[in-house]
1. As an exercise: helix-only ellipticity at 222 nm (-39500 (n - 2.57) for each DSSP H run of 4 or more, over all residues; to 500), calculated from one structure in I, II, equals -12000. Which structure is it?
2. Here distance in nm of label points 7 Å out along Cα→Cβ at positions 41 and 57 was calculated and came to 2.5; which of the structures I, II was it taken from?
3. Once volume of the Cα convex hull per residue in Å³ is calculated for all of I, II, which comes out largest?
4. Who wins on volume of the Cα convex hull per residue in Å³, for residues 25-72 alone among I, II, i.e. which is largest?
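What follows is calculated from the coordinates using simple rules that are stated; it is not laboratory data. On a predicted model such as this, the values are computed, not experimentally measured, just so you know. Cβ atoms are built from the backbone, for glycine too; each structure is taken alone.
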Structure I
């Protein structure tokens with residue numbers, strides 16, 4: 001879908017495992033697909049009954065492909081597609097939540113995972129779940145103090161899924 005090597009889509013096996021774990025959390029969910037790339041995670045969630053998906057992608061050509069895919073799948077009315085750097089958009093409040101599910105696959109090169117967790121923590125709904133895809137060999141991330149807690153980590157080949165929940169679901173985000 002996207003030209004060249006601009007995206008690193010989540011492997012089918014990892015995507016299947018992720019949605020098996022998420023199960024009944026998906027239908028009716030409001031979802032943020034950060035670092036969207038091809039949008040495979042967000043579109044999969046929508047096909048499984050998510051209410052709405054917000055996609056964030058910085059690459060203009062990939063962004064164009066996301067919009068075309070949403071139209072082709074008949075999902076444009078349930079998508080909001082934002083162009084720009086994820087951290088910049090989150091800090092500016094352009095992707096205001098709350099979200100029941102936040103799925104993020106930040107670039108493996110670079111160190112955006114920790115600042116992303118910090119920025120996204122306040123967007124998670126009380127009973128929401130944030131899932132971060134990272135390289136399997138990456139060190140475990142310490143979640144932002146008192147905002148998120150790790151609840152699960154699953155390794156699939158060269159990828160790892162780290163699951164985080166709100167540390168205090170009763171308190172406002």
Structure II
């Protein structure tokens with residue numbers, strides 16, 4: 001339990017540092033032009049060359065579900081509406097202030113990104129970030145990536161965590177709500 005308290009204290013500390021950089025702790029507005037769902041659906045079949053020719057500018061938001069730093073660059077995945085898309089950020093593209101913000105982010109935080117769609121060498125659809133906006137800090141850590149929520153009691157008592165961590169549960173929830181809506 002002490003370890004969890006340390007994680008929470010670190011996240012509050014990062015939130016204060018983000019505010020120290022000049023960002024609002026709880027911003028109230030973000031204008032997006034695309035959703036992660038629509039981008040994943042529409043551009044999943046495009047090749048790297050087609051995306052490069054298209055040079056499609058996008059602006060979307062979502063929950064950060066993974067982070068990987070590589071010196072002056074970093075990768076992550078945004079989750080929104082059941083779909084995920086990779087983001088790629090470089091310090092020379094966004095500037096040192098925005099990159100410092102990126103380094104203060106944790107898994108579970110909400111961010112908004114603007115940039116160009118591309119496909120990486122591994123073939124993953126990616127947003128090359130040109131603008132990064134902080135939207136909300138996740139002050140409680142999300143369930144572990146690989147094991148998810150194994151405890152059945154926690155799954156039922158904290159349903160919101162189950163919906164975040166398990167995509168299959170989220171799909172069933174959405175289908176069930178559509179069926180009930182149609183029946184009404």
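1. This figure was derived from II.
2. Corresponding structure: II.
3. On the way: I: 107; II: 154.
For this comparison of volume of the Cα convex hull per residue in Å³, the top structure is II.
4. On the way: I: 59; II: 152.
That would be structure II.
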